[in-house]
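For reference, the structures are reproduced in the following blocks.
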Structure I
Amino acid sequence: MLEDEKVGFAVLSELDDQVLIAPRSLSVAVLNDLKCRIEARVSSFIRRPYTLQLVRYNDENKRTLREQVKAVVDSLNLFDIRGGRGVLVLPSHSQPDLHNYIKKSLRERVQFQCMSAAKLCSFYPSSGNENKYTNGTGHPHRNGPNQAIRPYPESKFRSYLLNTVMGLMIVNRQWPWVLKKPMHYAAYIGLDVLDHTAAFTFFYEGGAVCAMRDQESSHKEKLSRELVAKLIYDGLTQDFPDLDEPPRSVVLRRDGRLFESEWLGFQDAIQKLMADGLLASDALTGAVEIPKQYSYGIRLVESGSNGLQNPVLGAWEQLTTAEGIVCTTGFPFNIPGTVEPLVVRAVRGNLNVIWVLEDTFGMSQLCWPVPTACMRLPIDLKLCDEHLRAFSGKADEDNALFDGTLENEDEPLLVAAK
């Protein structure tokens with residue numbers, strides 16, 4: 001349906017400049033095939049022509065993190081790339097910190113979905129007319145002089161490319177599908193904090209309007225009242241013109257523990273919006289926690305002819321008037337092990353926990369990053385999680401500023417957060 005010319009993505013907007021940043025060590029044949037495939041897939045999604053500007057960086061003999069970062073930045077400077085979004089192919093011998101550091105350092109300039117050159121090349125034979133690879137029969141297949149290079153196996157590469165392109169679309173803030181039915185509560189503000197960075201997702205109208213924002217904080221985990229008040233007030237006022245009508249209810253959803261300063265900041269923003277006439281004075285507000293760890297260890301199971309088995313996706317149970325669990329994973333998906341339900345707590349305001357559970361389940365079905373799978377977190381917190389993984393992940397900044405040695409060339413490459 002995403003590729004159907006009569007359907008496609010639910011929410012599309014104008015794209016910024018698009019760029020493909022790749023190492024010079026990557027073969028021209030592989031790079032050309034990759035570029036054409038990404039352009040064709042995105043074009044089928046947005047139903048109009050799509051082109052990537054190709055930027056190549058020199059990765060030869062670039063072994064330290066500082067050298068690898070500088071190579072990418074120098075290529076952007078050479079092509080005068082000052083903004084936009086796109087795809088960055090990390091070099092085969094990438095430093096472990098490169099993915100996190102380069103995303104964080106360039107996020108105000110270019111945002112991108114990452115690919116691994118090593119993973120990419122594993123799908124292709126070596127370039128050139130003498131290349132051979134098996135064609136599925138166990139016999140080698142030789143590329144003719146005029147035959148374009150192709151990945152193998154094609155089916156696995158298509159899946160790999162789909163995940164990459166879906167990540168690229170999310171980087172571009174294009175949303176593939178939305179909820180058909182209205183939620184019980186009109187607006188949700190997802191909040192998560194990692195390593196002095198706060199991420200907010202503003203979610204309205206079933207995903208038809210969805211915005212991501214972030215802010216550095218002086219506190220590692222707990223946000224100040226003033227910071228939360230400003231970010232929520234500014235975010236809501238920016239989004240209200242895009243809505244059919246101002247929301248009649250606003251719920252703050254915290255990944256982990258909600259601190260009192262954060263709740264007070266949320267209330268300050270709401271009261272200021274009401275005083276400015278932007279929000280109705282009787283608008284319902286509240287706050288919800290999604291605990292990162294749950295000490296009770298409660299599970300839901302189905303009782304069948306073969307004994308206990310994983311529950312059906314969407315199974316739920318109300319535990320108290322303010323707490324419940326819902327299975328956002330489960331049958332018919334083949335989940336290894338026992339399904340761990342999501343715990344939802346209504347901790348502030350007069351919220352109906354059953355309504356919150358149903359909204360949470362619906363938003364978990366917006367599994368935009370993995371359209372062929374299920375997703376445990378609702379989309380507001382999932383976007384926060386991906387944002388923080390990309391921009392607040394651990395990175396040795398000193399090693400990026402001063403030369404260091406590559407201690408372990410075989411250390412696994414950190415690729416885009418899934």
Structure II
Amino acid sequence: MNDILPPMTGRWRHIEDVLRDVAQSYGYEEIRVPLLEQTELFRRSIGEVTDIVEKEMYTFDDRNGESLTLRPEATAGIVRAGITNGLLYNQRQKLWTSGPMFRREKPQQGRYRQFYQFDVEALGFEGPDVDAELIIMCARIWRALGISRLTLEINSLGTPEARSRYRDTLVDYFSGVKSRLDEDSIRRLDQNPLRILDSKNPEMQDIVTAAPAMLDYLDSASAEHFQELRGLLEAAGVEYTVNPRLVRGLDYYSRTVFEWVTDALGAQGAVCSGGRYDGLVEKLGGRPTPAIGWALGIERLAALHEACGGKVPAGDADVYIVAVGEGTLGHALALAEELHDRIDGVKVEANLGGGGFKAQMKRADKSNARYALILGEQELAQERIGLKPLRSTEDQSSVARTELAQKLAGLLGKA
């Protein structure tokens with residue numbers, strides 16, 4: 001598990017602000033769900049024969065002997081919340097959430113056992129229009145963050161009935177090359193052969209590539225849904241590649257699945273992934289409800305943002321108050337509060353811990369503030385403040401205390 005330290009926290013905060021603002025601009029509202037859920041929720045939703053459930057979940061029994069699990073992903077918890085709180089009956093919901101998820105996997109660059117996701121879900125929407133909106137929203141996020149090294153891959157998994165027919169075809173195909181399958185693939189052959197298509201074993205890539213494609217086995221409704229989605233993306237100018245091997249690692253997906261991938265982060269190429277899960281609400285005890293969503297990892301997005309030269313708004317102080325002399329500290333703190341009250345969004349740092357004028361000016365310079373406000377005994381007596389630019393060659397000036405806030409607001413562009 002990983003500590004997020006300054007200045008990286010500034011990059012994270014900027015990214016999270018952009019994600020929240022874009023999601024809300026499309027009409028999505030925030031929901032917050034627990035870190036802990038009953039283990040059975042994830043077994044039923046994600047699937048018994050998945051790496052997450054079999055190997056990666058943090059599961060334990062509480063004092064009453066009930067099995068609980070730290071959430072490995074957010075979708076199941078959101079669906080559970082929708083069912084238990086009556087959010088889905090004759091309603092449509094557009095929701096987002098963010099926070100830590102937990103999977104016990106091998107830590108590596110961009111992949112930690114506690115990791116952070118931003119998750120967007122649309123429940124109660126059946127047509128391909130919402131699929132397109134969610135993907136288009138992603139493209140807007142990349143533009144807002146100044147990220148260009150991402151490509152979109154899409155596929156369709158069809159209905160459960162179509163996938164069942166495709167599953168039988170895959171079993172026949174992979175049974176014919178069983179001697180070349182690795183241990184995980186042999187185990188999945190009878191239980192979930194689609195997951196074999198997701199194998200990263202380089203020794204199996206040729207047989208995976210030669211396997212029958214799901215798109216050839218789609219039911220007519222799913223094929224039409226997928227074709228309409230492609231048309232909507234093309235109309236919106238969103239470029240994509242159809243990847244018939246894209247199946248995603250969770251059992252609840254149906255019809256549309258997609259991933260935004262990058263070549264800038266080495267092996268950790270997937271940055272944002274999602275798809276439809278039209279049968280999940282009913283599977284967890286609710287009424288049949290179509291749904292789709294996506295999730296992205298903040299760690300990977302932050303790394304990609306940095307690799308692409310993404311800019312982070314400066315978190316430095318606007319002004320640093322230097323207070324020297326008897327009785328000036330209290331007035332300096334009062335001045336800081338006055339500036340906070342009168343200038344919207346101003347960042348003020350008052351000198352703390354004492355020190356002479358020279359030491360305090362060094363701290364002011366180190367703070368990267370644009371201006372130092374100098375408050376000494378003489379300034380206090382005259383009810384004036386020294387205003388010294390720290391990032392330009394302008395001369396220091398003396399400003400009446402009553403006029404300082406207005407003058408600073410103009411200089412800082414906050415008037």
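Values quoted throughout were computed directly from the atomic coordinates according to the rules given, and no laboratory measurement underlies them. Since the model is a prediction, treat every value here as computed from it, not as a measurement. Cβ atoms are built from the backbone, for glycine too; each structure is taken alone.
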Exercise for the section: Could you figure out which one of I, II the value -9500 for helix-only ellipticity at 222 nm (-39500 (n - 2.57) for each DSSP H run of 4 or more, over all residues; to 500) was computed from? Expected result: I
Problem - At a computed -0.29, -0.39, -0.64 (log10 I(q)/I(0) by the Debye sum over Cα atoms at q = 0.06, 0.07, 0.09 Å⁻¹), which of I, II - result: I
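Comparing I, II, where is FRET efficiency 1/(1 + (r/R0)^6) of positions 23 and 303 (r between Cβ atoms, R0 = 41 Å, to 0.05) highest? Before the final figure, lay out each step's value.
Working: I: 0.15; II: 1.00.
Largest one: structure II.
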Completion exercise
Calculated from one of I, II, Cα Rg over 2.2 N^0.38 Å, for residues 7-182 alone reads 1.11, and the structure in question is I
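Check the numbers for FRET efficiency 1/(1 + (r/R0)^6) of positions 207 and 311 (r between Cβ atoms, R0 = 41 Å, to 0.05) across I, II and tell me which is largest.
Going through I, II one by one, FRET efficiency 1/(1 + (r/R0)^6) of positions 207 and 311 (r between Cβ atoms, R0 = 41 Å, to 0.05) is largest in I.
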